[in-house]
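Input: structures, listed below.
Computed from the coordinates by the stated procedures, all read-outs in this text should not be read as laboratory data. Just so you know, these numbers come straight off a predicted model, no measurement behind them. Cβ atoms are built from the backbone, for glycine too; each structure is taken alone.
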Structure I
């Protein structure tokens, strides 16, 4: 009963926080549409400042109603005025809250790809649109068979979003697995990893290619839920089990120019190799962290 009350109070306060900061954020988005294009970066930066304040307030709400046992290990040079691609394993909706908690104001506000259906979520959907979050429409395999012209539309959305990401420093978050990890999904997908699903590299490679001249680094984040992976309500109710967050910085792969000595190597292939190497290390780290003592 106490846990449920704690969760409901947290949700109510977060909702009020969203109402309070959603209004100026949407106003900034409206001004961006109505004013000259030269002012667009100004309104974008203002929108991001509003969102960062929203995250700060949410963190204060969480701290007021529970004591999180989070260990943060950062092996990276984090700066708030640089461009980053952030990759992370995905296990729960709480991953986003933890990433925001760990990285808010240390790097630019995280922007991540959201499903088209989520744009209709009251208030938040408008805020995501105002903040230029990439809206992805996923097509089923059957739909793509019937309408092959739709193949690659999601990557085209990624490409267009990246053009807007060049306006101001940004951190693009990509959950490479594409969905939350479960043992059942791991089995059905024939994943070669023990604690991860197979990564999808196309979207991340396109971000690197489009922002290659802007990106400072790739941040590889590994979230470890010791003992229990919480769902969103469990987390708000008071998650007492330890959580570890490891953040490592890796270099941005660059396309090699074709020469007699070096065959052409695209960014996509280079990025695929980087992710393959990182995923093997990440899986080993998760396995070691979660082994019973």
Structure II
């Protein structure tokens, strides 16, 4: 999809952080961005930020874990703007701590948002992309989708599932003659968004900025890349796992600090927002 001008791009969890940066990056390419987030205040603030920069957008409150809500928002988007051509499954949460120290409810919410969310949203919007001349799905996974991450077992495994879903869906579309819809997995290391407060990046691995990663995501869509592994050290993980003896590779990861990265994770301190009202929307003319 070399030309994004006037393409409708829906981004989940776009009220802040990487999602908001990605919304701006797509809008600056001429795309019409549809911002969704479960928190109404974040939707309002994000839409205002883009409007100040004269970037075309609309905003909707949407809970990616609620299929009925996603379906309702999809129908409203169709009525207001028409079908989408690009879907960015960005909404996600991080839960850290030793496995038994984290309440079971938090583990399950991690799977609901990080794994079930992309499946629900993709299932309900995929037909839009199939009906378009070109379409693209971007699933935000993680470098931890490629490797074990102690003290974040359910977060890492939720992203392993996202990577498997992404690769499997891509091959299915290719094999069934629907390869005009690209499917990309984004696997970054730690991002400076506040979600990973207290986490330590491995040696030789810089903390990524949302803006830099967002620009790479846009390029990924324009070039129809299957994977984006960043920064550079992340690209070596698959090769290391495939060629190094497990014991040696494990010692290398410990030396680099990969396994210790989440030991001092603090995460967000704010209480979770109240669930949104199903009919609470923000509409902004494109």
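Key figures
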{"quantity": "Distance in nm of label points 7 Å out along Cα→Cβ at positions 84 and 116 derived as 3.2 - corresponding label from I, II", "calculated": "I"}
{"quantity": "Label whose coordinates, when log10 I(q)/I(0) by the Debye sum over Cα atoms at q = 0.13, 0.15, 0.16, 0.17 Å⁻¹ is calculated, return -1.02, -1.35, -1.51, -1.65 (choices I, II)", "calculated": "I"}
{"quantity": "Identity of the structure behind -15500 (criterion: helix-only ellipticity at 222 nm (-39500 (n - 2.57) for each DSSP H run of 4 or more, over all residues; to 500), calculated), options I, II", "calculated": "I"}
{"quantity": "Top of I, II by distance in nm of label points 7 Å out along Cα→Cβ at positions 52 and 124, largest first", "calculated": "II"}
{"quantity": "Ranking I, II by distance in nm of label points 7 Å out along Cα→Cβ at positions 36 and 252, the structure that comes out highest", "calculated": "II"}
{"quantity": "Which of I, II leads on FRET efficiency 1/(1 + (r/R0)^6) of positions 4 and 44 (r between Cβ atoms, R0 = 35 Å, to 0.05), largest value", "calculated": "II"}
{"quantity": "Entry that produces 0.95 once FRET efficiency 1/(1 + (r/R0)^6) of positions 12 and 220 (r between Cβ atoms, R0 = 30 Å, to 0.05) is calculated, selected from I, II", "calculated": "II"}
